[in-house]
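Participant: Next up: some structures, all given as structure tokens.
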Structure P
Amino acid sequence: MESTLVILGKELEYDFLSSWIKYTRIKNGFSQEALAHGICSVSHLSYFENGKKHLRKEIIEALLKKLKITDLDKFTDIGKVRQKLNTMMNDIESYNFDGAKRIYKKLLKIEPIINHSPYSIEFKIYDLMYKTFVDGLDYKYLKDDLTLLDKISNSLSRELRYLYLLVSGDILFRNHENEKSIERQLTALNIKDTSWINFCLGKAFCFNDAMGRGAYYLEKALDSYERSGRYFNAVWCHNYIGVCFSYLKIYENAEKHFKAALMSAKHFNMDKLLWHLYTNLSDCYLSKGDYESCIKWSRLAMESSYKNILCAYNYISACIKLNRLDECDVIFDIYLSDEYKSSKHYNSIYYLYLVVHNFHEKIFYEEVKNKILPYYESMRKIDICNDIKLKLIEYLESKRRYKEANKLYKELMTI
């Protein structure tokens, strides 16, 4: 079968025609029966939309006419557009967001033309990639696009399906739907084994309590990035491999990767990564029981320009272990304020405030058990949930409420 067809005076690729018609049909609320009526059989349309059958030129043009698409003369050269899209993707993968922004700005100028072509889906997937990795938009802003693209994903070309599964998997990962994220990204890996999909999979496994598998994929990505000279990406790999080994309590390996990343991050002035490294090192030393080192790295993280208060949780936890409670109050005054109230880590600081100031009081149990713990359970934050449950057990045992304490013990044992 021919791979291209002249439609409305333009030579177009069959792969994009079939998925475009399906996308446009769904987007405009047409059922297959409604679109096919008077033109072709529903089964012929279904096979065409799913890339299993070609239709004659006159049938395709009739379907387009019914979808109110009658003119493609204004469409620009797809080759030039694809070059820009591919460069933008490489910039995003390499954390060159300034370069990606420049290309995206140029693409937006021709977006109305692209949206009136079979390549609108291709642009939509790259647009979704940009909004995910550069703009950092939440799932709630992207879910309508995901719902629509999910319906046509099986009709996409292999290259586009790979990219869509990678991007949508990362969106679900950020929405704490780790199992669904991993399922999509494993499918993407089966389509195309790249350094980027290995990196994304490694992160997803790392934060889904599967650190061994996380380290495996991240080390594959690290090897590939280092061999191709993409050192920014390699530095991020070192960071997340360090996280995996820290969780596995293989502290020597964790420190080795963190410090390799730290040296490069300082050299390249990677401020956001420096915050990650300072925080991850503080987390590593807190887990290791080296509380002075935890305080040192937490302080560096808090002094960085990146506004995130996870490091404050580690700082306070270490101070509690060392019984330096006056230092805790200084941090509470800073972070238990309106400025940080929208942070997902705000409740973790409030929890530690209750530990320090209200541990033996009823308010501790009510606030922690009924509000703070459910909040972090809904986000699948396993570490903080474990910390909270252990402290709740201590509280319950001090009140001789052994039955409730035993229930929490059993929950911890099943993790």
Structure Q
Amino acid sequence: MNTTDLMPLPARPSLAQYRKQAKELLKSYKAGESAAVERVKQFHPRAKELSSEEFVLADAQWALARQHGFESWPKFVKCVEALLKASSPASRFEQAVEAVVGGDLGALRRLLGEDPSLVNARSPRVHGAMLLHYVGANGVENYRQKTPRNAVEIARALLDAGAEVDAECGAYGKDTALGLVATSIHPLAAGVQLPLMELLIERGASLEGAPGGWTIVPAALANGRKAAAVYLAERGASLDLEGAAGVGRLDVVSGCFDAEGRLKPGVPESKLLRGFHWACEYGRGRVIEFLLDRRPELVRDASTGMTGLHWAIVGGELEAMKTLIARGAPLEVENQYGGTALGQALWFAMTATNGIDYPATVEVLLAAGSEIEQGSLGWVTRQASASLATRERVSAALRQYGAES
């Protein structure tokens, strides 16, 4: 179940209003209204199996409950009724969550002082997050995925009050606060990701994540959290081939191969493929060379939806791009979105706001002989979201290699 794209609940919700909404959803769905049909498809787990005639009020209620993050209509009703009482545990928990994500340290301390059990209470939503998980701004309801500048102080207050540092929630399966922080964009954007991770680790957080859950280093790499992955590796997180390749640990990578250059027994091929792609994205040149010496065909692999060259473009890693091109990387293979290497580079150059010099990736690809799709120059000049300087630079590069308006 989607635990993030959810509708918020007001502080004092109206159960009568939600019952009315369910009836309206039922009526709209049976009438074939596109918005209602899409809503049911997204939130009803059996939508594909039900015909319009079979869809009844209980189904509409179920979809509505899940749209708000609840597993069932009865659980949704129970929470709504509880929120009508300002002193109920559900109301106090919601207030505490708002204090956490809003950075209201005073309110959080007051609430914890009035009810110490809040610190390890769980959301009634399907993810079952505790207050400390909300610090990760990840996997919980999307309107609460935000990181205040004082997130470290918020987390410290929760830990001082007795929060379980490695408590699990079900946002993505089995998640810990450290894993959520390490893979989230919001703490990174707020400039507090590494300080938050440091605090959690100092308080005893496992570097490996929840037992039987996902491993944090590869997850950080897959989510574009390069610094977090490196930090965890430096702090002693265990590394498999995938993680080691992504953080540039050639000593660990080489240890996964035998003397004949074959993967050792027990090392999954999937780890090699993903590891190679992360090495490309994060510019791990020595790892790229090592892996291509043993498996030259990796340069054409697109098992993650993109080739290594596509991934090097994502990271803006020019030297990795040049290495891959020199080793035979295909320039015209399309990624999962239908974009060639140049098409992807142009898209990032016009739309990205992460500070990477994507026009330089366009220049590298053009110099290597990438084919210019007809209409590319005109498309670039129309991208008002990009700065004038960027558009002029990319347009000049395209014209240099024969593009016409």
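No lab work stands behind these numbers, since they all come straight from the coordinates. Model, not experiment: these values are computed from the prediction. Cβ atoms are built from the backbone, for glycine too; each structure is taken alone.
Participant: Could you figure out which one of P, Q the value 5, 19, 22, 23, 21, 10, 2, 0 for P(r) over Cα pairs in 10 Å bins from 0, in percent was computed from?
Facilitator: Only structure Q yields this read-out.
Participant: On to the next question. From P, Q, which structure was helix-only ellipticity at 222 nm (-39500 (n - 2.57) for each DSSP H run of 4 or more, over all residues; to 500) = -22500 calculated on?
Facilitator: P
Participant: Separate question: To test your reading of the models, identify which of P, Q gives 3.1 for distance in nm of label points 7 Å out along Cα→Cβ at positions 10 and 42 when calculated.
Facilitator: Working through the options, I get structure P.
Participant: Out of P, Q, which has the highest value for FRET efficiency 1/(1 + (r/R0)^6) of positions 250 and 378 (r between Cβ atoms, R0 = 35 Å, to 0.05)?
Facilitator: Across P, Q, FRET efficiency 1/(1 + (r/R0)^6) of positions 250 and 378 (r between Cβ atoms, R0 = 35 Å, to 0.05) peaks for P.
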